[in-house]
Structure I
Amino acid sequence: MIGAELRLRAVEPEDLELLYRIENDPDLWEVSRATGPYSRYLLKQYIAQNQNDFFVDHQLRLMIEVSGVEGPVGMLDFCDYSPLNRRAEVGIVIEAVHRAKGIGLRTLRWAEHHAFGRLGLHQLYAFVAVDNTASLRLFEAAGYERSAVLRDWVRTAAGTYTDVVLMQLVCDSARGATMV
């Protein structure tokens, strides 16, 4: 879907273990909406029932694959789709051993092309914790702008609150027209 070495695809039953690891990683709960662990049973149901239709589900999850690596290395999510405003939140998770290899940036650039071209969205956005410098750099490299700092936006495991940066990418005719 992206090229010879990077591909995005729908979630398959074989992805259960990666989904289980990512969804149950307490370090990721603070950057997601998870309130606790997910069972394998629940994740199997999600895989089986997901229509993979962005306009029906108001979300789209895709698995990221890299040539030469067995199985997916991460996930890309479009969620919180607003039909009226033609925008969606974007999230990306790359397994730690595959980070800092350009996979995230290439995936976000594909996401931009897909969202603005195929899906007809006007805007993508992400909430990134102020101390998540790697993610802030990634989104900035992909052309997202820091639009706001939301104070005390996320409750941490320690019971304190942390700020997040609202990162936005707004479509213009040049951006949505070509694949980067």
Structure II
Amino acid sequence: MQFETGRDAKEFQVSEAQTRLAIFIGLFVILAVLEYLAPRRELRPVKMKRWFTNWALVILDSVLVRLVFKTAAVGGALWAAEKGYGLFNVVAVPGIVAIIISFLVLDFAVWLSHLASHKVPLLWRVHRMHHSDTDIDVTTAVRFHPLEILLSMAWKYAVVVAIGAPASAVLIFEIVLNGG
């Protein structure tokens, strides 16, 4: 993905963030309504307290990520492309091949990270917050310890830069993985 100016890249990042947020909120609302209309099991009465806690974590995680990482993973891909860093910015392959391989490598990297969070005791102590929810519903998917979010983002950035993933591949991956 090539941009004429730095401003074009910045505008893409803004519209990318807005698009991802809109998709995330839309999917969240759809799933929350479905859970309300056809619950798999009755939730405990403390649902509002749980939702408040889980959403407070989402907000804290989002603020921390924005403070530590100035751009989302797509921004990392744009930066790597601009600097010529990473495998696909050095080795010429057709764009669609780079997109498909990048998607698969990112998926494997996230799976590997998740596996490590269950197998490495120190990582499990952080990750278990996600598994400690008293009920499982749509908000459980976004319940993560702030340190886990930072570690996860750093890992994803490293992989994106190392492989020189095209920004379009990272955007597609983020939408598929996170629903936005």
Structure III
Amino acid sequence: MLEYHSLIGGEWVKGNQGFINVVDPSCGEIFATVSKLGRGQIAEAIGKAHQGFQEWSRTPALERSRALLKCAVRVRECSEEIGKLLAQEQGKSFVDARKEVLGAADCLEYYGHLAVNILGEVPPPNAPNLRSIAIRQPVGVVFAVAAWNYPVSLVSWKVAPALAAGCTVVV
């Protein structure tokens, strides 16, 4: 049986609040468990994400781009394995599950390229003696919640743009 934990500060952390069973809807059998984090562990995850933000937000856009593009390549390389797990978890066909995984890789690639093109803008002023400049910059830790029906796609659509912008993410 597969057992999943949470990645916090670069380390796998087993939750201290028991487990959630992952059931294969095609046969009703439990094929995996996910450990549940306690409040203190969630606070630790947010704290670690904030610590990571201090460095990631100062990481040059080109490096952030390369990291997302590398992640996209890795997701494509693992798309068959991830697709099989997703199909088992969701009750989707393997074809649909793999398509979702490859779509997530496309999302990572898109925002990987966009990371080096995040530009400011000069909106028209409200008065002749004013000048406005909009500068796009990281805002901090992003908390992302995704629905169950397209978990890989929805998480990638939240995580990729946040990372491209220089934010860190807690999912």
(message) With helix-only ellipticity at 222 nm (-39500 (n - 2.57) for each DSSP H run of 4 or more, over all residues; to 500) coming out at -16000, pick the structure among I, II, III it was computed from.
(response) III
(message) Looking just at relative contact order in percent (Cα under 8 Å, 6 or more apart), which of the labels I, II, III belongs to the structure with the highest value?
(response) II
(message) One of I, II, III was used to compute log10 I(q)/I(0) by the Debye sum over Cα atoms at q = 0.18, 0.21 Å⁻¹, for residues 106-153 alone, and the result was -0.61, -0.78. Which label is that?
(response) I
(request) Name the one structure among I, II, III that mean count of other Cβ atoms within 10 Å over residues 90-97 of 18.2 was derived from. (result) I
(request) Kindly point out which one of I, II, III the value 1.23 was derived from, the read-out being Cα Rg over 2.2 N^0.38 Å. (result) III
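A short reminder: the numbers here are calculations on the coordinates, not readings from a lab. Note that this is a predicted model, so its numbers are computed, not measured. Cβ atoms are built from the backbone, for glycine too; each structure is taken alone.
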